[in-house]
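Visitor: Please go over the structures that come below.
Please treat every number below as a calculation from the coordinates, not as lab data. Bear in mind the structure is a predicted one, so any value in this text is a computation, not a measurement. Cβ atoms are built from the backbone, for glycine too; each structure is taken alone.
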Structure P
Amino acid sequence: MKVVCEDGWVLHADRISAVGPVKGVIVVLHAMMVDRRSMDRPRGGGLASVLARQGFEVLNADFRGHGMSGPSVKEGGSWTYDDLVYLDVPEWVRAARNLNLGPVHIVGLSLGGHVSAASVGAGACEVDGPVMLSANTWSKAAEPSWSRRVAKDLTMQVFRSITQAVGHWPSKRFAIGPANEALPYVEDLVGYWTTDRWISRDGFDWTEGLRQVPCRALLVIGRGDLLLAHPLGARRWASPIPRLSFALVGRGELGMTRDPGHMDLSTSLDCLGLWRWIGVWLASEA
């Protein structure tokens, strides 16, 4: 399945048909440096497919510059964080609405989670229940640990330096993901940390926008996520959402045999029980 954004960028998704009576549509959105394949691993048995087997029509989508939604940075593609918030997410939500199959939800991991929250809070799209997995944007104000602030500061310095030197973030070169990231996008992320403000390029405050999220929302964090979406910072980041449910999951819960890390919430079969629980949460009444 493909859609065309307002700026002409063509986005692609795998459409996975619901099994049984259709309960609604879920747009599944991946993290940075990866693509839609990370949200259905193993293919046909991962998160996206499990949600489909619970009665949801699923659009497992690639953000621009990732997977099939080229061009990649190597092919001349470039994008900003704002492009994801104001163009990609709304276009996928619009496509989901046009299917006329009931409520529309988003399940996003990391980038997919906080970009979706920003889009809903800014009024760029309307969904019936966003689920954010391993999601937060780094904020000094929301980070209570001095040692983690230092680690994040160093990470951002390296992130910016390498990206500026190469012209993009070379995920493939470092073997940390199949998708390189565009320089303007990386500059946006670094800017949120250095200025301690999560704002759009035209000055819209997305943190304040979270207060305007009209629907219930779910944030799920793994106990093994020690830096990228540490439970304390992530919960503080999402706290402005009025109808927020928070779940900290780990060993001994929902069949898990270990504390899941950042990417595990979408890539590890140890989280199968969690994926089923998310489907139940989405299908329940608000």
Structure Q
Amino acid sequence: MAQAAGRRAAVVAALVAVQVLFGVHYLAAKILLEQVPPRSWAVIRVVGGAAVLWGLVLATRRRLPSRPGDVLQLALYSVLGVVLNQWLFVEGLSRTTPIHSALINTSIPVLTLAFAVALRRERLSRRKLAALALALSGVLLVIRPDPRVLGDLRTVGDLLTLANATSFSLFLVLSKRVLARCDPLAAAAVLFGFGAVGLGLVGGGSVARFDPSRVDPVVWAIAAFIIVGPTALTYVLNYWALARVDSSVVALFVYLQPLIAGVLSWTVRGERPGVPTLVGGGLVCAGVWLAVRSGRTGRGP
């Protein structure tokens, strides 16, 4: 009993740490993207994250995934969890506000639940269905899609961010079983290694045209923080937790992000959310709360 309680506490602590780092990351990345092109930053971030993770793997002599099937799955899942996730995130954030980005990404728990149900990894209940409906309504209220303003820069950024959330949610569901069989740190290193190759193909040209000498030293310090904290460390903690609880439970903690990102954006940049954004965020959080109540802990399937 005490051991189980200690394990639950460790999982909760890890997931809270992940969301604090991610919450700070929205504002940090927004500042960085004012000087670094989004596609170039996506490549730099993933390559830097891969270097940090592989350094930790070699230093700690972790056992790498050895089954060919596991390695192949990690390669495929890196497209969803790293390449599309990182690329769409920075492209979206560069066009919208940190508050909008954080609120839209709050849909990850419910999107994860939807994929888990669709793929028969979890069962659908009335409570889960209500959670899906509430969260979707909230996201639509935040984005407020209107055919007359679909070309608006913020709307494009919001839609790219929603695509990022969808990609990462599908990744969480599909990768759970293989991650449960692998060491979290080693799995993260392999995923980022494959992801660095994929993003290199997508953004290599942008990096070649990028002049790093035009970036302020403070911005490079922010870049180092993002690579070590909200990139390498968060992925390891997420994978470690994912091997111990349901994928939808891991995603649920994302609701902390808009609170942190919103407070920082308000105090540092003066970006105040409007009433529709606040109401939409409340609906998403209500959906997350319902999903939390219907989620189950344990090692899962």
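Visitor: Identify which of structures P, Q gives the largest calculated value of percent of Cα pairs over 31 Å apart. Please list the in-between numbers first.
Guide: Details: P: 20; Q: 26.
By percent of Cα pairs over 31 Å apart, the leading structure of P, Q is Q.
Visitor: Still on this structure, I have one more. With relative contact order in percent (Cα under 8 Å, 6 or more apart) as the yardstick, tell me which of P, Q scores highest.
Guide: Structure Q gives the largest value of relative contact order in percent (Cα under 8 Å, 6 or more apart) among P, Q.
Visitor: Here distance in nm of label points 7 Å out along Cα→Cβ at positions 54 and 262 was calculated and came to 2.5; which of the structures P, Q was it taken from?
Guide: P
Visitor: From which structure (P, Q) was helix-only ellipticity at 222 nm (-39500 (n - 2.57) for each DSSP H run of 4 or more, over all residues; to 500) calculated, if the value obtained is -9500?
Guide: P
Visitor: For FRET efficiency 1/(1 + (r/R0)^6) of positions 174 and 222 (r between Cβ atoms, R0 = 35 Å, to 0.05), the calculated result is 0.65, so let me know which of P, Q that is. Don't jump to the answer; show the numbers that get you there.
Guide: Working: P: 0.95; Q: 0.65.
Value 0.65 for FRET efficiency 1/(1 + (r/R0)^6) of positions 174 and 222 (r between Cβ atoms, R0 = 35 Å, to 0.05) corresponds to Q out of P, Q.
Visitor: One of P, Q was used to compute distance in nm of label points 7 Å out along Cα→Cβ at positions 30 and 230, and the result was 2.9. Which label is that?
Guide: P
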